[in-house]
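No value in this document is a laboratory result; all are computed from the given coordinates. Here the structure is a predicted model, which means the values were calculated and not measured. Cβ atoms are built from the backbone, for glycine too; each structure is taken alone.
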Structure 1
Amino acid sequence: MRHHDLLVIGAGSGNAVVDDSFADLDVAIVEQDRFGGTCLNVGCIPTKMLVRAADLADDVADSARLDVDAELRGIRWRDLRDRVFGRLDPLARDGKTGREDTPWITVYDTHARFTAPRTLDIGGTAVSADRIVVAAGSRPMVPPPVTDSGLPYETSDTVMRVDDPPRRLAVLGGGYIAAELAHVFSSAGSAITVIDMADTLLAGQDVLVAREFTELASKAWDVRLDREVTAVSGAPGALVLTLDDESTVEADMLLVAVGRVPNGDGLDLDTAGIDVHDDGRIVVDEYQRTTADGVWALGDVSTKVPLKHVANREADVVRHNLRHPDDLHTTGDAPVPSAIFTSPQIAAVGATEQELTDSGTPFRVGLARVCDVAYGWAMEDTTGFAKVLADPGTGTLLGAHILGPQASTLIQPLVLAMTLELDALTLVEQPYWIHPALSEVVKQALKSALS
């Protein structure tokens, strides 16, 4: 049996655990797919490169409103796709090659499953390790009506590599993945139909964000809410989706974007004594330790918040704890921000209004429209806003939600404020806010919460 001091399953954020401080150990990395994980290959990075092109296309279409005569000849999809993956695929290959060329690291490019505590079958080879990090990631969830049809469909793992945008794209799901990819393909010329079982798109967002985004999206796309797909029929390139109200949607391509599931179910975790939650996530403590001695887990396979910046933080914690078992660090409970790169951008941190209401937490709402600050007025933006939720007595920030241009950047001072426990009054009175920058909308929202 082959033995290693440390073995990491998954070369996304798991790969980041291993740095030169482990050079005195025999380390193994198991990755059956591309190095770099979801973010580099099928998630954060390629989607944002496509979104950038989509945003430029939309700016051209909107330019006449600002007295600029411009004409969009179209998005050269194949050139765009090839540029995106022509940059990313070599990074994944180089990541693997770099590890293979490291003398103290062994790379297994096949599937692994546990056969006993800290013992695995890796492509037919029995392997054991003193310590193991499970960072196996997640995969798209596909509902039975789609799989049972036997007809082709795309997911976020595949759709960005298609040869051409479809004339008609049906998007199943109304979350952040659906919103971003619908934006991309709409800008590339596809007629979009979005189908979701919730009563708004982005149902997990603050109620005002979800409601206003749904209203905006409904002007650009055919949005079917409170609906489920019960059957998929037709033929490849000529699909017919039957909904639970007996209505139908015709599409040339179906994109399934109803969420992702952790990959722990393919690892035979029970044989290693690793417990999982009801939803399949690996159970970890505040130090990222699983219920099995000597086994850690991080990222989408275990976290409640499957975001890359969360996985990166967890990787830092696991790295430290592996090297310093007598000085363990915790992942902590700092507020986790998120952003959705659709049109318009959306960003959030902390609680939503409905969460505070449901929990009985007192709060005050502060709201400012982008058009009410100088730069937003110059942009002639008519839809964007910043919303903050604060304790009515202390001014402590409880949550913040932004919809509009540069939302993913504008949220950051509020993230810092919540992390450092700065109250709304301090934020308004102490720092200078650049005039006439768009960030003034954040200041105005804070002032609104105090008034």
Structure 2
Amino acid sequence: MSLQSMALGTYDLLWRAATPLLRHHSRLHDGFGQRTLENDLPARADIWIQGASGGESYLTWELVRELKNPFSSRPLNVLATTNTRQGMEILERAARETHDNKKGVTLQPRYFPFDAPRIMQTALRHVRPKVVVILETEIWPGFLHACRQQGTKVLLANGRMNPRSLAGYLAARKPLRALAPDRILAVSERDAKRFATLFGKDRVQTMANMKFDRMRAPAGNPRSDNPLREIIAPNARFVVLGSVREQEESEIGRLTARLHRKAPDAVLGLFPRHMERIDAWKERLDQHGIPWKLRSKQTGPAEPGTTLLWDTFGELVPAYALAKAAFVGGSLAPLGGQNFLEPLTCGITPVTGPSLHNFAWVGTEIFESGLAIRADDADGVCQALLRLLDNPPRPADVKKAVHAYIRSRRGGAKTVSKHIAQFMNND
């Protein structure tokens, strides 16, 4: 028995032991039958696209829009998987759009199976895709091994890899190199070098980041066409605290209290990155003496001084479009940041904390020009938000500048679509 076979066997045994426990995990309970393939097998597909969470699922959506059907007698069937409930909701919306607008392409959204080799082998035998697309940085040994056994081409697209991840992967460099994707499209030369260190440079190329493709202004008038116009009054001094991560909650709690004191007439929209943190936020806001209301319970214009605790999906971008000021989370703890380009496309200057290494691909010019503000700490974030609240830039001016910035950086989804077509044609 080879070393790789022994390693995969051990890996499978670990999954067998862990799977019963995972049924009760707060993030994995949804779609458990799809994750284990218990009486719930995926349908046949030509292309399987995997994106871990919400952000990657939006990239899946963007990619599906670019796909071309090579078949004259039947549709191109796409399986899109994700690991999270948020990602699933996005994929379901993408499937509805595809059904309504994308002739010749079908999209099947599902939860990603657990990476136990036996489960993945079953999944690949049923789906039988010609091409698997893995978005960003997911290296699943069971999945990659099953693809290799099935003879499926694997394309890792929009690839990112930080130094810490590389160091971890290098500990298993030899077995991972044997499972290397057929082609890797990295979003920067720096990322490409890291992938090349792990998998060899002959299979690594660079591409424009697909996140620029989905950076577009909301359609229509941001006020009259906005689904939140009934709860955010036209003259509201509305501040969004978006994509707040658990590791920065204590800082954001104090920041929220300070904003409430300094701008008592403001309406604050607090968006936890993960919905399971809602209950913890209820307690934290109560501890700070901040009046709050669940977004799902808000039926009319929010009263000045209210903090809306957002417990509904899919409304962060519409909220940005109505804001006077916005903070983007994941940046006050060493987490690398969340997508601060979203408020920019709405004409809103975003404020972030110092940790943005996940967004190095955006470039520094966006901060140097003042289009975005990077603060050193929570106090700096608060000061910047208060300045913007009192004197917000004209959204039209912000939009014009940011669109000029990102226009030349688009095209990543089209590039990935072309590589998929090459694999399909060479089958």
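Quick notes on this one:
- Origin of the value -9000, where helix-only ellipticity at 222 nm (-39500 (n - 2.57) for each DSSP H run of 4 or more, over all residues; to 500) was derived from one of 1, 2: 1
- Comparison of 1, 2 - label where distance in nm of label points 7 Å out along Cα→Cβ at positions 303 and 391 is highest: 2
- log10 I(q)/I(0) by the Debye sum over Cα atoms at q = 0.08, 0.09, 0.11, 0.14 Å⁻¹ derived as -0.54, -0.68, -1.00, -1.38 - corresponding label from 1, 2: 1
- Here FRET efficiency 1/(1 + (r/R0)^6) of positions 287 and 407 (r between Cβ atoms, R0 = 35 Å, to 0.05) is compared for structures 1, 2. The highest value is that of 1.
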